[in-house]
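Participant: Following this line, the structures themselves.
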Structure I
Amino acid sequence: MLATFRWVAYLEGISFLLLLGVAMPLKYAYGQPLMVQIVGWIHGILFTAYAALLATVSSDLGWPARKVALGLLASVLPFGPFVFDRTLRKHR
């Protein structure tokens, strides 16, 4: 289950960066909102999966509340899932 969480976290992080770095500039600088709708929808699904898997994995592995809170914080910060994944690899 941890491997699945890490994959979803990676995809969620990429979708967030695409939303912020590609889709939003296309919408506001070039008046093309379609990319925000598409990437935003994908990101929303991945974010929901990330949160659900975080809850499942943290419960299964007995993570302390601080680690779960860091995982939630990571999901709303650009590059956060990648940094959180690094801590998961270090502290197995």
Structure II
Amino acid sequence: MLPFTTDRLLLRPLDASDAPGMFALDTAPAVHRYLGGIGGPRPASLADSAAVIGFIQAQYVAPGIGRWAVELRATGEFMGWAGLKLVAGPVNG
């Protein structure tokens, strides 16, 4: 899977080095404020974030889609993630 860029951003597959950024994002109350309860449980540790990344990496293989890291090209700063997620069951009831 090749990364791609916009004028400001780099989008690339998530890797283990993204765990600190994912942890910071997923534990931020300001982020969860807008998820309306769909954000899932907040990670309790950096290991929890690493496990989520492992789960996402498995999705790159099957079903072949997944979420990618988004970083600011100018600085390499982890900004968050974006992408597709296959939901095989009912959504929101």
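Read the figures in this text as sums done on the coordinates, not as results from a lab. Keep in mind that what you see is a predicted model, and the values were worked out from it rather than measured. Cβ atoms are built from the backbone, for glycine too; each structure is taken alone.
Participant: When you work out distance in nm of label points 7 Å out along Cα→Cβ at positions 55 and 71 for each of the structures I, II, which one comes out largest?
Facilitator: The structure with the largest value is II.
Participant: When percent of Cα pairs over 16 Å apart is calculated, the result is 53; to which of the structures I, II does this value belong?
Facilitator: Derived from the structure labelled I.
Participant: Moving to a separate point now. Any idea which of I, II comes out highest on FRET efficiency 1/(1 + (r/R0)^6) of positions 47 and 63 (r between Cβ atoms, R0 = 30 Å, to 0.05)?
Facilitator: That would be structure I.
Participant: Let me ask you something else. Given a computed value of -8500 for helix-only ellipticity at 222 nm (-39500 (n - 2.57) for each DSSP H run of 4 or more, over all residues; to 500), which structure among I, II does it belong to?
Facilitator: Only structure II yields this read-out.
Participant: Further question on the same structure: One of I, II was used to compute relative contact order in percent (Cα under 8 Å, 6 or more apart), and the answer was 36. Which one was it?
Facilitator: Matching structure: I.
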